[in-house]
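> Listed next: structures, encoded as structure tokens.
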Structure I
Amino acid sequence: MEQLLEKMNIEKPIIQAGMAGGITTPELVAAVSNAGALGTIGAGYMSPSSLKKTISEVKQRTDRPFAVNIFATNLEVFSTEIKEMQQLLNAYRKELGIEMGREQVKVKDYLQEKVYTVIKEKIPVVSTAFGVLSSLLIDRLKQRDVLLVGMATNLDEALLLQDAGYDFIVAQGYEAGGHRGTFNTDQYPDGCDISLNVLVQSFLENISLPVIAAGGIHAKEQIEGFLKQGASGVQLGTRFLMAKEAGTNDSYRRALVKADYGDTVITNVFSGRPARALGNRFINELEQSGIDRLPFPIQNELTKDIRAAGASYANAEVQSLWAGQGVGAIKEEETVEEIISSLFHQENIHLEKVDS
């Protein structure tokens with residue numbers, strides 16, 4: 001734990017997950033960092049200009065360190081092989097009163113530009129999902145003393161990240177909400193299914209880097225347990241969805257509060273990648289349609305307008321309601337300060353722990 005606190009220049013071994021899609025507002029990221037933990041901008045889908053603007057807004061609110069999360073995979077794609085899926089999705093567009101889907105899809109990739117922005121803005125920590133950055137980008141970041149945090153859902157992924165020169169490994173268990181960082185979804189169509197407790201132990205026994213636990217963590221007692229086990233820190237996403245500073249829309253918040261522990265499912269209907277979400281009508285109907293989902297990020301691009309309309313019209317049944325298995329513990333909105341105070345107290349530093 002001490003290594004994590006010292007290297008990242010934070011006071012509490014808590015990292016706010018880099019949830020992409022507008023959740024990680026400048027207010028949320030800054031509030032987490034101001035509370036002594038590490039706030040993270042979820043920049044996976046951001047353009048370089050949007051990332052630069054968000055970084056500027058965070059810096060206006062805090063002088064503490066914060067991170068940027070990016071996807072290590074190339075998002076560049078163009079396809080016209082989308083007709084069958086678009087016909088299915090157009091039924092939802094008609095119902096919502098929005099424009100029908102186009103006959104082609106194009107997604108640009110801004111990975112190199114975002115890395116350049118991170119370097120120019122002197123961001124101290126970068127976390128990645130869905131793979132390993134290229135050696136060229138890793139070298140550029142390491143030359144600027146940027147710390148690299150990689151998400152791994154099995155030991156093979158963790159070893160690849162370690163060999164590539166990453167500084168910290170996030171053990172992302174099956175319990176985690178939203179997209180887990182599984183590298184090869186052809187091999188693991190539902191994402192790798194190793195529980196967090198087993199995953200952390202396997203990493204501690206087989207890699208030399210500090211390990212950060214993530215997946216279903218929502219309580220102080222869980223954090224204490226993972227620190228005693230030897231983890232250097234924890235990463236939380238779902239708990240911060242209900243922070244007053246988060247960009248979570250009102251209908252999403254209501255669904256989270258109503259949810260029980262068993263209400264999440266693994267689905268790829270929204271993005272083409274397996275992700276854990278609260279079950280709803282959209283998931284049920286697309287999975288029963290018999291139509292194959294398109295690969296990420298094509299499926300993600302096709303459903304984006306429907307999910308946005310669902311948020312605008314307070315219709316939770318067509319939104320991607322990402323949530324981890326600990327969602328049943330979340331029953332009210334809180335400020336970031338209240339959340340972190342409930343999760344960690346300074347005296348926890350003196351817990352018996354394995355040096356990490």
Structure II
Amino acid sequence: MRIVILRRKKEIKYNAIISSCISVLFGIAIYLFILWLFNVNLVDAIVILGGSFISPTIVKDFLIICLIGCGLIISFKASIWNIGGEGQFYVAMIPGIILTLIVFNPEESNAGIPSVLVIILVIITGALAGAAWATIAGVLKAYMRVDEVPVTLILNYIAYYLLNYLVSGPLKGKKTYGYLRTDEIPGLYRLNIVLSTPQATSSFEGALYGFMTQVAYYLAVLIAVILVFTFIMWMFKYTKLGLYIKILGANPDYLLTSGANVKILTLCAMALSGSIVGLTGSLYLLVEWGRIPYGIQSHTPGYGYQAILASWLSMLDYRFLPVSAYLVAGLRNTGLSIKIAGLGDTEQSLIILGSFLLAYSITRFISDYEVKFEW
């Protein structure tokens with residue numbers, strides 16, 4: 001007997017929607033099975049799962065995952081699998097720390113440059129840093145035919161240890177009270193807006209005030225999401241670059257025969273992808289963290305990996321990305337809320353996301369391929 005695996009000649013009707021829905025249901029089943037293995041009460045887990053999607057804390061995760069997902073979709077559309085969003089996200093924070101704490105530190109510099117210009121410069125350099133980090137894998141793929149998946153994964157860990165070296169060495173804070181981390185960037189460069197809300201008298205008011213605070217707190221990221229969505233829509237609908245990126249993913253041989261420079265297109269796709277991820281990282285520094293901690297791999301919320309799942313669940317369609325980003329944000333909150341003995345928050349969050357990645361992979365394989373047994 002021989003097993004033959006063939007791509008389906010005729011695509012299943014509504015394949016994308018059906019695959020996404022089945023992936024979600026199958027992923028929930030896998031996750032609940034894992035929880036059962038860890039002796040977690042499944043009824044409590046289902047209640048927490050439902051409550052995670054209406055928690056005010058989902059706003060932050062939704063915006064960040066949505067923004068990084070926009071960047072990843074660009075490279076994924078070209079069939080260039082940028083799995084290095086984590087590294088690009090954190091490398092983008094390095095210029096922000098240098099600019100705000102060293103070059104334009106108001107306590108040590110008399111340059112008198114307006115804070116808004118420093119903020120813009122931090123965002124631009126963060127985007128450039130993310131683009132440069134992603135382009136490393138792009139160069140290796142375009143000119144040496146090195147698979148980008150292991151390269152981008154390795155670059156994630158190089159980024160972790162690069163930041164750890166800088167935080168424990170050249171960028172080590174002077175006012176950290178013995179803690180190993182960078183100093184906090186000056187308040188005039190922060191983009192966080194904290195609302196003063198009255199004391200909540202009920203759980204409903206508490207959730208409402210929390211939501212209001214989250215929306216104001218991440219106003220800058222919300223604006224960035226709108227601008228990036230507009231840019232991606234314009235690029236894919238009205239520009240030759242967007243058209244070529246889509247063709248590169250669907251039929252690269254056609255581009256070669258038409259005379260297009262596939263190598264340059266590969267670099268452009270990776271650079272654009274990394275720049276949006278890097279922009280997100282610089283915004284996260286200005287809005288959320290305000291400093292870089294030591295041991296970045298243990299502090300990471302894992303947004304780079306979560307955005308991969310959101311991009312795949314959207315079937316690489318930016319119009320559906322907000323829905324999948326909201327779903328992944330809710331799943332992340334679930335993973336952080338359900339406590340599994342012996343595991344940290346990051347590991348618990350990755351378990352649920354891994355369950356859905358496994359479910360997605362199996363579902364997509366079944367929907368795209370057919371298995372035949374030949375005797």
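Values in this text are rule-based calculations from the coordinates and carry no lab data. Source: prediction; values computed, not measured. Cβ atoms are built from the backbone, for glycine too; each structure is taken alone.
> If you rank structures I, II by mean projected area of the Cα convex hull in nm², for residues 107-242 alone, which sits at the top with the largest value?
The maximum falls on structure II.
> For the read-out helix-only ellipticity at 222 nm (-39500 (n - 2.57) for each DSSP H run of 4 or more, over all residues; to 500), a value of -22000 was computed from one structure; give its label from I, II.
Corresponding structure: II.
> Continuing with the same structure: Out of I, II, which one gives 19.3, 59 for Rg and Dmax of the Cα atoms in Å as computed from the coordinates?
It must be structure I, since only it matches.
> Thinking only about mean count of other Cβ atoms within 10 Å over residues 43-50, which of I, II has the largest value?
Once mean count of other Cβ atoms within 10 Å over residues 43-50 is tallied for I, II, the winner is I.
> On to the next question. Work out the source of 29.0 here, i.e. which of I, II gives that when mean count of other Cβ atoms within 10 Å over residues 67-74 is computed.
The read-out was computed on structure II.
> For which of the structures I, II does the calculation of FRET efficiency 1/(1 + (r/R0)^6) of positions 123 and 307 (r between Cβ atoms, R0 = 30 Å, to 0.05) return 0.95?
Label of the source structure: II.
> Moving on. Output the label of whichever structure in I, II has the greatest value of relative contact order in percent (Cα under 8 Å, 6 or more apart).
II
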